[in-house]
Structure P
Amino acid sequence: MKLVSYLTDDREHLGVFVNGHIYNLNSCDKLLPNEMNAFLRGGVVLMDRAKKIDAQIKSGELEPKEEAFYEVLAPVPHPTSCRDGYAFRQHVAAARRNRKVEMIAEFDQYPIFYFTNHNAIQGPGEIECMPDHFQKLDFELEVAIVVGTKGRNITAAEADSYIAGFMIMNDMSARTLQMEEMLLNLGPAKGKDFSTVIGPWLVTPDELEEYKTSPKEGHTGNAYNLEMSCLVNGSEVSKGNMADMDWTFAEILERCAYGVDILPGDVIGSGTVGTGCFLELNGTGLLNDAAYKPQWLQDGDIVEMKITGLGILNNTIRKADTDFSILALKK
């Protein structure tokens, strides 16, 4: 099932996406909430009701009226929190090699994550960025999950059952701001908090059963063979696979839930796939060729992310009509 949040007449709604059309869930079953957060809080009971509606639409047993005029939002427009992991060893190793530092042993000891701004979540469409963001503006190609069940001190062996679904995630990054802040060993803060993009819909785990594969040796949890790619202005710049995750989402959830509650509506990213950002690509390019010309996102660029089974996430980068700069405020 593909769950989608969308806007009509300035009101948010929750629907299912079937064969290119959106159908409002609440109009099919009045016991289903008309927004994602309330739906997720309803747990397995509401999820099963929605799956029944989805199956009836697909079989033709139910023929509800499709939505004709709408704006697709982030699948989870108002997450209860947003964390981002660091699960792909290939990306971490390449980024460290490009900085001429050794691979860090702690990567293989435990999964890590940071909290980012859950109020800066966006979906498909235009992404407005400030002038300082364009100082090395970057994409990051990732997968994200949303938590569907409240939990605390859960183990990796049971954690997959807490996942309501999967989405594409673009962890937008302003690298100059990020690099400046992290000299103080606290961050990435302003380098990350302006936009995290998820979408185009939330895909429930049952839809990905055919793509299941074995996790990396010594790891626990579900893994999926999903091809990942990012195109900028129609040219492919990144290619990877979700199966390359070293730490599984189950293991990341185990760490997230240690001593604290994870809640329905929490969004958690995988971290960047290998080759999944310009920072890594530019570093590798310059390492191999001193004449390599680095690339960063520019005003008007179209960023298209594709992941098998999860769809296509499209965004257009726009520059805000202002010259306000926080970089200029440095003492």
Structure Q
Amino acid sequence: MNIIQFETQDQQRAVGIVENNTVKPINQVTTVRDLALMAIENTLSLEQQIEQLGFASENYDYAQLLDNLQVLAPLDHPDTAHCFVSGTGLTHLGSASTRDKMHQQNVTDTASVTDTMRIFQLGIEKGKPADGEVGAQPEWFYKGDGSIVVRPGADLPLPNFAEDGGEEPEIAGLYVIGPDSKPYRIGFAMGNEFSDHIMERRNYLYLAHSKLRFCSYGPELRTGELPKRLVGTSRLRRDGNVIWEKEFLSGEDNMCHSLVNLEYHHFKYQQFLKPGDVHIHYFGTATLSFADGMQTQVGDEFEIEIKEFGHSLKNKIAHTQPELSIGSVKTL
């Protein structure tokens, strides 16, 4: 089942399921978070809860909602400070070679290549532990809170201090923390984990800085288990023309870490288990246009497509105004 959050013409929020090009609104709920918390309280799956609530009589044209930018990210929190966006890297087969390729122009930085391969090799050896065992820790990073999420179709702001704005086509896990302080995975979505690859290439210790950028995921939330093998396409358009296109693979068959292992190493931290909070966690990629020598520009459009996730995710790069100047922090 594929679910979206959207705004009606009178700017009221709604939740619906996608069937072909039609959106069927679900009764009694206006956010996916509320739907998930209701399912947890009633000890039902998300799909069972939806069936119990039923659907409104009025349907919506999905393509029209997308064209009008009325489709929201498929999971959010009314207080953006309680939505945590994070991710893991070097989780996919081939991701280490892509990362090394990014650093090739910095050939004197042997430590970055060495550490990249070391973390990747740990994933190969211990990233898929047996049931009940703890596997190797993945590379982990923090992107921001819910304020850095842009809806499908909206622009990805590029800060004035950024050196690059590059796509990262990934699968994201979407989670709600229940009243029992336990994480509940409500589904998966396609995501663009937008990053600054030039900054990262300068020195791998700048990875944390390079990830503090806007991002997007959706438009649809796919319930249930993630297929073991997924094949997607990532595209870069300029002035309406495709200037780069590449297939990317995901799903556990194409990963060196299991989802269970990645989830364990995120939610083992107590600060991530506060009831009611929302978590968006990117699982990593092995395909980047930057690694193929592409340099994006303001106005370029990213498109990420995986048929199992429905409609593609599109976002353009846009400038954002500087918000903080040097010396603007004052002493009280």
Structure R
Amino acid sequence: MTSLSVPPDSGIVISVNDPAHLIAAVPHLLGFRPADSVVVIGFGGANGKRVDPLVRTGLPAPGDEGAVAAMLATVFARQPGRAVAVLVVGSDPGPPPDPGDVPHRRFVTTLAAAFEARGRPVESTLWTPEIRAGSPWRRYDEPECPGVLPDDSATPVAAAVVSKGFVTFDSREEMERQLDADDPAAVARRERLLRARAHDAPADVAEAFREVRSALGPVDRGEPDLPDERVLRLAVALSQPRVRDACLAVALPPGSERSLRAEALWLALTRKLPAPERAEPAVLLGFSAYVRGDGALARAVLDKAVAAMPGHRLARLLLACLDSAVPPARLHRLGLAEELSLAVAPV
């Protein structure tokens, strides 16, 4: 599973000349602590030091190194930028490397060659068994000079990310668990109530807009307290494509107070609704996560949307964009249609 992430553009400064602090920044920029992963960090901007984007994927199985290297090089060929750094997280599953060597050297050599062939130089190649305080790290080109990682939670990057309201999960699995049903029995109850209303007349579009605007207004960043009746009304409102599409606008500008309040609502509804109704708030959450650069969360929640409604066209479109590493900024136009933006402007 590949994750494309763009760090929040919030004045976060990372020293690309300090490998230990660069490694320690990765969980906070990615959104979770990676394991058994390769993370490719792109550098761009006017000074060539802005981190944008990060791409993470699992370490390849033996024999798959060339295919994974080609995939990563192709992803970055679509991205602006000057150079990349490669970080491998995880031990070698095979026999221990020679003393003083670094695990996964063959893969890193293959990966660097793939990037060089596409004109994207690899500035540094780094390894650590895990991103934890006190873990060793090494450079592939200087394996005889090991270092020790600092406490990543005490770094300026961690503080900056927290100040923006973002959460760093301890693992990808922990991040995905936040999408689980909050109470399976309550979800089953709401499913029965929704099916009982299946033959009711469709809600008026204007009324549906008012329902969503009302719910978005007072929502805190924490999970909102939504009684069943309101959850059902919101499910019915979001089932109308025009209403759902209008709600894409609240994801912009990415990372704003308004967009984060909306994310809290979409997450709560994703956890509280049954399939197929949960697909609509899940798509809205996935779009919002995507445009603010959280590719890992976007993929996880969009997969949930497709599982709830396999034919969901918008969810599949956004997943295809993730697979093709379409930069988040290019998706802004989905939320900028004038008519739809005006529909939610009072939020």
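Read-outs throughout are calculated quantities, based only on the coordinates presented, and are distinct from any laboratory measurement. Only a predicted model underlies this, so the values are computations on that prediction, with no experimental measurement involved. Cβ atoms are built from the backbone, for glycine too; each structure is taken alone.
Rg/Rh (Cα atoms, Kirkwood Rh), for residues 199-302 alone computed as 0.94: which structure among P, Q, R? Computing Rg/Rh (Cα atoms, Kirkwood Rh), for residues 199-302 alone on every structure in P, Q, R gives 0.94 only for R. Hey, distance in nm of label points 7 Å out along Cα→Cβ at positions 159 and 183 derived from one of P, Q, R reads 2.5; which structure? Source structure: Q. When FRET efficiency 1/(1 + (r/R0)^6) of positions 207 and 319 (r between Cβ atoms, R0 = 35 Å, to 0.05) is computed for each of P, Q, R, which one produces 0.90? Only one of P, Q, R returns 0.90 for FRET efficiency 1/(1 + (r/R0)^6) of positions 207 and 319 (r between Cβ atoms, R0 = 35 Å, to 0.05), namely Q.
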